[in-house]
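Quick heads-up: structures coming right below.
FYI, it's all coordinate maths here, none of it is from the lab. As the structure is a computational prediction, the values presented were derived from the model and not from experiment. Cβ atoms are built from the backbone, for glycine too; each structure is taken alone.
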Structure P
Amino acid sequence: MTPKELKDELVKVVENDITDAILIMGESGIGKSCIVRQIGEQFELPIADVRWGQLGPADIRLPVPNHETKVAEYYSPSFWPRKGPGIIFLDEFNMASPVMMGLGQQLLLDRKMGDYVVPEGVFIWAAGNRKTDMAAVNTIPGPVQNRVAHYEVEHDLWAWKVWAHAREISPDIIGFLSWREELLHKPDPDSMAWPSPRTWEMADRRLKAEMSIAPVVGQNTEDEFEAYRKLLKEIPNVDLIDSGRGSSVKFPTEPSMKFAVVTEMVHRSLKEWTKYYNCIRWMITKCDREPEWTSSFIQDVVKLLQANDKKKHREYLGKLMPMPEVRRFIQEQTEAGGFK
């Protein structure tokens, strides 16, 4: 499933108070932990975020002698919630030792660990990486696999773009990945740094600080990205297009430049209706031989607003549909099977 589908599923889990344990598996850097944090923020649920792979038995079950009874008691750590609602999130679950996964098994299956009992209203979710993703992981015990809800997440460019636009990730990065989608997530066994949704977020911070992004996405990826950025200096003047003065500006022929100019127009159109209006009219006029670019542009803005700004989404639709050139274009492309 995509990250968005995972988030939608976890929303339903919380809304319906389904407290069965969940195990989320997927590529490193794909956003599993980020999605859990988003759910916590959305429902105002405190999260006990525990890196399970970094703990030992003494970190979660501290033996303390009872001098009166002469029996050892096990104190639970302060990070376990004492009351609900909330989320216990065991990250890096299958990077833990077999002993720790055995202890985690009791928590996941029985909602307790030693003398600690998970309070009502607290969800227990775990996450881990797959062996196929170059992760140093252990096999999850069979009883755990059979008694938890499983979700396997794959990277998805559109879901990432929705997230990236909402967080104002650089249009250069969004445009580059729209053109080179395979570099959204590409593990490299020969490099310590490689591109993933997580490292592209890190790259954005470095890019805005005018720093090299090679330390987070790898040198080969940075070389491709910088070559793409050089092309950006040659794209059509978007200032003329979004201000309604682009009649003399031509749509580029180079594929990477097409992605670049459309991404930049999407970025600007999300902020102001007038820019969207002017860009649509320019696209319909200049891309008559490649209407799929116009279709993609019109729909991307609408879908991104639908995901990130419901009020502006309604505003744009209210102004978009009465435009005769848009109605005519949509009708023509729908009949041709190019507009959904």
Structure Q
Amino acid sequence: MKRFRYKALIFTLGMLLLAGTAASAGEFSKVGSVGAQFLKIGMGARYIGLGEASAAIADDAYAMYWNPAGMALMEETEFAFTNVDWVEDIRLNYVSFAKPMGFGGTVGFSMTMLNVGDMEETTVYEPEGTGYMFDASSYSIAAGYGRSLTDRFALGFKIKYVSEKISEVTSKGFAVDFGTYYETGFRNLRMGLNIANIGPSMKFTGSDLNFSYLRDQDNTNYDPVNASLTTEEYDLPLTFRFGIAYDLYQTSMSNWMIAVEGKHPNDNVQQASLGSEYVWNETVSLRAGYKFRYEEEGVSLGAGLVLNPTNSTALVVDYAWSDFGRLESVHRFSFGLKF
């Protein structure tokens, strides 16, 4: 058993080294070089309040997003919902469901839905608007599984279908997330690794790209030619995360935890997060976090409350506020039902 634990530790550190090597290959920002950006918007107010330092602590239905290996730590079935009041009136909702199974491990399902709302079409010749309204939206549907291989080491993965739509043009594809969770055995230090959005490139296609082309406007002998605009493929937002967490102070009535996480997205420089959470009587939580090397994001604050409507159920309510600099602030509300 000890030999397996050492192997698990070596495996996790090896994956971290691989991620770090890939990240250090080019320390420069590539903002705007990938698509499906909605996949990078964090879910679960608890984890946002911690500055997204979440890979080593996600142990509920939101582990579907942060680290699917964390689902292996769940002991109860949970339904979770998050509403995000994003910048520029963009609305985003996230729903997840996870259930520990009798055959071992935990199975989870999730759905992310982003909607921009109606916008008026503008052109070079009509910059004030043509009167035609269109909308834009994105969504993702995922299924995942997490399982403990020992009392300290767990693996998890998630497969997701991704779709983006702008008017009558759509883009579709698949992606995979992979994660590990490891309790080191040194007091209560634990580590988590997650690699998200591994998948092929996507490309927009649709009827809005079709048009009629007349090569000579002054020659009526030419008939219009049916043509279509071509679009380039774009990559998904591949992201490496590695985090550690440690309980600084723990009693029968309270717990004070600190978490640190390093992250490298394929469209930006390496980033880091620091978060801390104080929980009293497993009922009231206070959280704070900070993001390093982000363009606009920085400080985040949050709080949580656990209610017990019945002896066998728990209602979890969380709130988080994030500072977005020039984009002002973002509010998130999350609800979870454990039974």
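Things worth noting here:
- Entry that produces -15000 once helix-only ellipticity at 222 nm (-39500 (n - 2.57) for each DSSP H run of 4 or more, over all residues; to 500) is calculated, selected from P, Q: P
- Computed -0.43, -0.75, -1.16 for log10 I(q)/I(0) by the Debye sum over Cα atoms at q = 0.08, 0.11, 0.14 Å⁻¹ - originating structure among P, Q: Q
- Which of P, Q leads on relative contact order in percent (Cα under 8 Å, 6 or more apart), largest value: Q
- For distance in nm of label points 7 Å out along Cα→Cβ at positions 154 and 250 computed as 4.0, the structure of P, Q it came from: P
- Comparison across structures P, Q (criterion: volume of the Cα convex hull per residue in Å³, for residues 178-233 alone) gives the highest value for Q.
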